[in-house]
Structure P
Amino acid sequence: MTDEARWRIREAKADDALALAQILRRSFQDVAREFGLSPETFRWHPSNYQDQWIRDDMAHGITFFILEVTGLPVGCVGMTTPREGACEMKHLAVLPEYRHKGLGKALVDYAIARATSLGLSRLDLDLMAANARLRRWYEGMGFAYTGTRTVEGIPFAIGSMALKLPELLFAELAEDMREAFVDYGREFRKAGEPFRREDMLRAEADWPAYIRGRLDFAAGRNLPEGCVPQLDYCLMRGSQILGTCRLRPRLNEALNVTGGHIGYDVRPSERGKGYATLMLRLALDKARKLGLTRVLLTCDEDNPASARVIRKCGGVLENEVISPRTGKPSQRYWIELSPPQL
């Protein structure tokens, strides 16, 4: 059941309010019984949640994410608008019949990844201070208990917990990244994805030759005829590569059709968490510093996720062409760059 081929997490829309309210009500019934909560004693407990309350939460800046198993909504988590380097995780819930299958942890991991991709340093949460079992569960994932408080109108003490988020590094591909890069390529092959397969296999077979070639491309040295310089970047979390990004300061005729100035990919297990958007924004900043005033990005028409990332970063669709490489329709987007901040 926890196989990612059978479940997915997506951002909720206003139309999902009813499903979210149902998940919260069913998921928190056992908590309400255990601690003697009722609509009379605490109306605003999640066990009483209504779809209008979800819409109100969304209007006040809470973003919800739904976990679906074979298309059925079975869990959710909410995140507040970031403030002062942190955001709060709220309304974590999994339907009773889907518990103890790793889905709750998957939702927490997703929230952690989203917060990390936003460059935040801390993820906060509140819980009932008396719920020792839940506190231990969060502590097992690295959250630390930071204090207890009372709030007028709430008939129980509130416990606060916080997780220090890992720092991300956007660094040029370097000689000491062999192990991380090989591991990155193996995950693509394990997922059955052919993208960059030959490139990854060359890196694994002869890393010194591979990295020497990539560094030559970055410096514009010994380029094969018709090729242009390319800077290779990796988005790192500790020693793990989350994604790679390629920045080309100028285009040739082929890249002006498909390929463009910037390309990126995210390891299969880390997709949908905001890392592609983060990498593109960081690459755009690098492009500004190189003096570029506009950049071209392209993606296949059947890749709506990549198109959303490009549009989110300011991409404006110019046209669609047939890619000479894939034979598929390819969309060409331009992003205008403001001068770099001094």
Structure Q
Amino acid sequence: MPTKRGPSISCVVLALLLPPMVVSCSSQTASNEKAVNDSFKRGMGAFEKSDFDRAILDFTEAIRIDPKLAKAYGGRGFSYAKKGDHNKAIADFSEVINLDPRSALIYSERGASYNSKNEYDKAIADYTEVIRLDPKLAPGYHSRGWSYSKKGDYDKAVADYTEAIRLDPKLATAYNHRGLSYAKIGAYDKAIVDYTEVIRLEPNLAQAYSDRGWSYAKKDEHDKAIADFNEAIRLDPMDAIPFNNRGNSYAKKGEHDKAIADCSEAIRLDPKYAVAYDNRGNSHSKKGEHDKAIADFSEAIRLNPTQSIFYVSRANAYRALGDEAKAASDQKKAQELKK
């Protein structure tokens, strides 16, 4: 899965070592030029050591000496992005673009920062410019597809991922993200094909097994789903999601003790995983353990009070205990949330 910034098309160091088209156009004395170069190199060194505060100071000093040094704005923008300060990153990337509007690399990074701010239309505009500048660059389509998917425009996302794959048939993340988009529109067979290709290209990628397992589960092929969740857990035993999803598949098979054990492990790994509490509660209900179920549903509601299904689950448990008043109250709340 992509990070919130979405896929980036660049290597950071490559971006900071941009060719001469982004160097300063201002005239410099020999001493000033040395001071600028020294500050920039110090910034690069700090960046490579992940000392982003120090890098920002050094790149800022280079900019003070030479306000038209585009690569210093780029370096500072990358540093701000690494710190999660995307407003400042966007400002610096925009300055690079003002100085040199031909840099596809910087449009891509600004698009990634827009993604982090959930400003997907702006991100799409930047990735579209990346594609205009370099239409054979597969990651440009891939990145734009990711932004389309975040907007819920899965058909456009699939089209962009498909073009990225045409340009680079070994781009595993494009297959993975296309699979996610197919799954979102219910095309589980196509999703499974894509996840299988990801696994062929990157057999140790736990996420691909987890995602393929989820698609098998949606097709009610729970034995296949469990096998994939097993492999995802083997590869990444600290990820709560495949434990929860495997538990859900066990529950669908009527194996509620195994389901409860898996959901409990998911909760241990991620105590704020509301869906895992709901799933564990459902298995407790199936075993007639309605008090335990209510405790789980209540915790799910505390963690996510806007999810109507949690109130429905608790209403059913209250009803099983004969508490019609509380059941009716939860059912009413669920209906209100669905409006």
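So the values come out like this:
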item	result
Comparison of P, Q - label where volume of the Cα convex hull per residue in Å³ is highest	P
Which entry (P, Q) yields the derived value 3.0 for distance in nm of label points 7 Å out along Cα→Cβ at positions 186 and 202	Q
Parent structure of the calculated result 0.60, given that FRET efficiency 1/(1 + (r/R0)^6) of positions 74 and 154 (r between Cβ atoms, R0 = 30 Å, to 0.05) is the read-out and P, Q the choices	P
Entry that produces -10000 once helix-only ellipticity at 222 nm (-39500 (n - 2.57) for each DSSP H run of 4 or more, over all residues; to 500) is calculated, selected from P, Q	P
If mean count of other Cβ atoms within 10 Å over residues 146-153 is computed and equals 20.1, the structure in P, Q	Q
Parent structure of the calculated result 3.3, given that distance in nm of label points 7 Å out along Cα→Cβ at positions 114 and 330 is the read-out and P, Q the choices	P
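Every read-out reported here was derived from the displayed coordinates using simple, explicitly stated rules and does not represent laboratory data. Keep in mind the model is a prediction, meaning the values are calculated, not measured. Cβ atoms are built from the backbone, for glycine too; each structure is taken alone.
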